[in-house]
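Here, each number is a calculation from the coordinates, and none is a lab measurement. This is a predicted model, so every value here is computed, not measured. Cβ atoms are built from the backbone, for glycine too; each structure is taken alone.
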Structure 1
């Protein structure tokens, strides 16, 4: 049988910072009852900037911190400790305001009455978190870009996000990165108060509470809109794109980014950050010519072809090139074909709702979601007269 202080293979060595003598004695008695290793105990708050070194010196891996005796000092200490070890805030009363302040500073647990059951529960929860952190489940980021404007990339991005949610991904984020057209809010009939520019402005103080106020819920998704003002220019750097994607991956099972074109996806860094880039085209000659140029831009920007999925949208063989011709022209195998369902999509647009799942387009998106799993690099084809034609400038 495991020793009582070994919870899911985690052996706890606490640091206790508690100027209240009675509360400190009660906590020590509980830790002794649970057979936890003798804690390192401080009866006064240490000077700012010293507590992290103290934790390292005594090899502590958890801190129980009195948050009530001097709440201002305690808040500073929580901020210093939270990146290093889990912080359990102690307070003799259930003070909702203090709990919220501690949580925002980084405390992960709160104990008002240090009984054996309460502290054991803390250890159990933190042990599960510790083991999960060793194998973090990172959310997938899908970058949807048109080969040529008007190919239906925004329509696909919205329906892909909704379908991923329907298939069990939870939560899902849909981001409109096209500040000129802002199609997502228009399609879903949303009137968001905030947008991507607000995220950029408030990034230095971003937390979960602020983030929840910047997004708007719709059809089971969190939606981050583009600015309503089309003249606003949101400059996303590659570094900021990396920080954004890391933030999103920690909080969402799937993220779908709707971007205006390949160059924007490359320049801002989202194409490099994404797990999968869905390049959307139609089988019209002009769209394929523009898509071919987009592919060269992606390659020149260091894009990874293994991430690329060519999506052939509004496919109508009678009025455009056949699938095999598309494959030959772009030297890239179409990953999925989406049916031309114009009337259904227009009716859904008027209603501000997604297309019915039983429609041809809805069924195509469902099939696409089933296909979106790690696959081998798309097949390449030898150049032909059609390839040469599409590469003319």
Structure 2
């Protein structure tokens, strides 16, 4: 019998809800079967923890006296975008410091704010009758600013490719350090724990879904940039490539440095590791079919990142059980694998979310609109005006 979100929330309220993480549900279904699992389990918690460059924060500083309409802003020498309003900015996680380059950037500013550290604000302006001030230099903290919230355009990719390197030199990428002559292969997914792999057709995850976001509660605000659900899919619904993505929003002031970490990828740049957990309501037997997915059932494609073209050569497909074993075969050669996301931290997040639901601190939301299952995805071509 189908369940509703409202019925599950009533169980949360009465502390009678049954919650398993996405790892636990696998053995539960194996032991008890689809029908019994659908009846007995109410929620499955999923999670991921990995680098997500397409992230950033909106910040409102409040007005100084006399007021200023900021046109250029730096936070610890990292440029922030000001084309919004007088004292609103957006700082991107991947923006680099003008003085420290790749050693510091927007992600570090965001982490410093969460840690309560002082951040140097420097701003200039052209001056108007209502905003006469032309420059300001001061320090801000998480507690002195008005609002600070993360708005991340693309997080929690549904799947991602494996990266390797066929060339005779080491290369440095957003997938980490890739050794020459297929010296290693890197991947970035929590596999069987990952949110959109447990809800491949977005039956329960949609716009308005409440999530665990950086240690606080946040929401799915839209489908993410580069959302491309039309990828090739296996019979179990899982895509063999990036496919869907989520735009997320949450209160930066309530987040924890345990689940949000700035980092620098050598010779690539600054990014931010985000911890995201999403509850999957077990509304019917079909959802059990999806959430029982195992690493060996999820495949992704191996691409050669030494080819600096949009369409990279493929060396076939591989599943996450093989990737987590530590080695895969490419062109008949055993290649060492390594993950740039953390499965253990994702499991920790899914268990934290599980406890919050069991303790009545986290309620589920029905989406207000679905994520699109058919979305046109285009690449940037170099065209003249006449060719359009």
Can you spot which of 1, 2 the value -12500 was calculated from, given it is helix-only ellipticity at 222 nm (-39500 (n - 2.57) for each DSSP H run of 4 or more, over all residues; to 500)?
-> 1
Comparing structures 1, 2 by distance in nm of label points 7 Å out along Cα→Cβ at positions 225 and 297, which one has the largest value?
-> 2
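To test your reading of the models, identify which of 1, 2 gives 4.4 for distance in nm of label points 7 Å out along Cα→Cβ at positions 105 and 145 when calculated.
Answer by label: 1.
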Taking FRET efficiency 1/(1 + (r/R0)^6) of positions 201 and 257 (r between Cβ atoms, R0 = 30 Å, to 0.05) for each of 1, 2, which is largest?
-> 1
Compare percent of Cα pairs over 27 Å apart, for residues 161-312 alone across structures 1, 2 and report the one with the greatest value.
-> 2
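Once volume of the Cα convex hull per residue in Å³ is calculated for all of 1, 2, which comes out largest?
1
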If you work out relative contact order in percent (Cα under 8 Å, 6 or more apart) for 1, 2, which one comes out largest?
-> 2
Which entry (1, 2) yields the derived value 6.5 for distance in nm of label points 7 Å out along Cα→Cβ at positions 97 and 337 | 1
